[in-house]
Structure I
Amino acid sequence: MEAYRLRIDEINMPSTAKSARVLKVILDSNALFVPLQFKIDIFEALKTLLKRSFEPILLSPILHEIERLAEEGSPKTRKNAKYALKLTEKCKLVEVDKTDVSPDDVIFEVAGEWDCPVFTTDIPLKKRLRDINVPVIYVRQKSRLEIEGRL
C-alpha cells in the first residue's frame, strides 16, 4: 500500500515541473490583429507551433497602444482594436513602468531580459530581436505561424 501511494505521489509531484515548463510568449499589438487579417486563431496556432504549454504575455504599453487605437483610430481600426482588446483577456498582463519609450522598445528590453519568444509581424522589431537571439513568431504565407530562432 505504501509503495502504491508513493507512485501516485511521484505521478502527481511533477505539477510544479509542468508549470516550470510553461513558455512565456510576448505578444506585440499587431499579433492581436492577425485573427482579423488572416483568419488565424492565434492561440490554437501557437499551441500547435510550440507543441507545449505557453502563457501569452501582454505588456502594459501594448495594451495602452491598443486602447488608444480603439478610441482614436479610423472606424475600421477602432473596430479591429476593439476585437483585439477582447483577445487581450486571454493574456496575462504584465505592468511595465516605461512611459518614455516606444512599445517596441519595451518588448525588445523585456524579451531580452526574459529570453522568451515574441509574436510580431513588425519587420524592424523582428530584425532587432533576431540580433539579440530572441526567437520570433510571425505569420508565414498569410496562413500559418512560424518561428525563427531556437527556444
Structure II
Amino acid sequence: MAGDDLGPTWLADWIHGDPLPPPTGWDRPGLALAFHLECAGCVGRAVPWLKRAAPAVGERAVLLAVHTAYAHRPLEREQVAPRLAHYAQSFAALPFPVALDLDGAWATAMGAEGTPHWFVWDEHGALVRSIYGSQENALTRLGYVLQGWGVEGDG
C-alpha cells in the first residue's frame, strides 16, 4: 500500500499541537485526516467527525489532521498557515495536532484520492486502511475502525 515507508515524506510543518513522529514511532494505532480548508466535505463533515471522536478515542490511538494542497490550488505558506492556525486553535478548537502539507507531497506519497482522505495505521506503524470521503459510507467504515479500538460510538 502507498505510504508504507514514510521516512522522507513524513510531515515536518506542524501548525497546531505537538509534532508527531512517523507512525512507526507510535505505540498505538492512529488515524490521520487529510483535509483542506476550502473543501466543504472536510470542514462540514470530516473535521467535525474527528473532533467528536477524539474524546472517546482518548489515549487508545493517535489522531491528527493534515491540511494538504493535494487536489487543490496551491497557496504560499504565508497565505495558508495563519488561516490554518486560526481554524485549528480558535475557530474549531481541535484537540489533536494539525500539520501542513503545503505542496501535497505527503498526500501524494500516501496515495490520497482527494480530500477528505483518511489513513489508518496499526500499533506497529503499518498502514492498514485508506478511506476516501466524508459521506455516510466512509464515516461508517471509520466507525468500524473505532470499534476495533474499543471505542463506543462513531464520532
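Here are the numbers for this structure:
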{"read-out": "Structure responsible for 66, with volume of the Cα convex hull per residue in Å³, for residues 29-68 alone calculated and labels I, II on offer", "value": "I"}
{"read-out": "With helix-only ellipticity at 222 nm (-39500 (n - 2.57) for each DSSP H run of 4 or more, over all residues; to 500) derived as -7500, matching label from I, II", "value": "II"}
{"read-out": "For Kirkwood radius over Cα pairs in Å computed as 15.2, the structure of I, II it came from", "value": "II"}
{"read-out": "Among I, II, which structure scores highest (criterion: distance in nm of label points 7 Å out along Cα→Cβ at positions 77 and 101)", "value": "I"}
{"read-out": "Parent structure of the calculated result 18.0, given that mean count of other Cβ atoms within 10 Å over residues 53-60 is the read-out and I, II the choices", "value": "I"}
{"read-out": "Relative contact order in percent (Cα under 8 Å, 6 or more apart) - highest-scoring structure of I, II", "value": "II"}
{"read-out": "When mean count of other Cβ atoms within 10 Å over residues 61-68 is computed for each of I, II, the largest belongs to", "value": "II"}
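Since every read-out is calculated from the coordinates, none of them should be taken as a lab result. Everything quoted here is computed from the prediction, not taken from an experiment. Cβ atoms are built from the backbone, for glycine too; each structure is taken alone.
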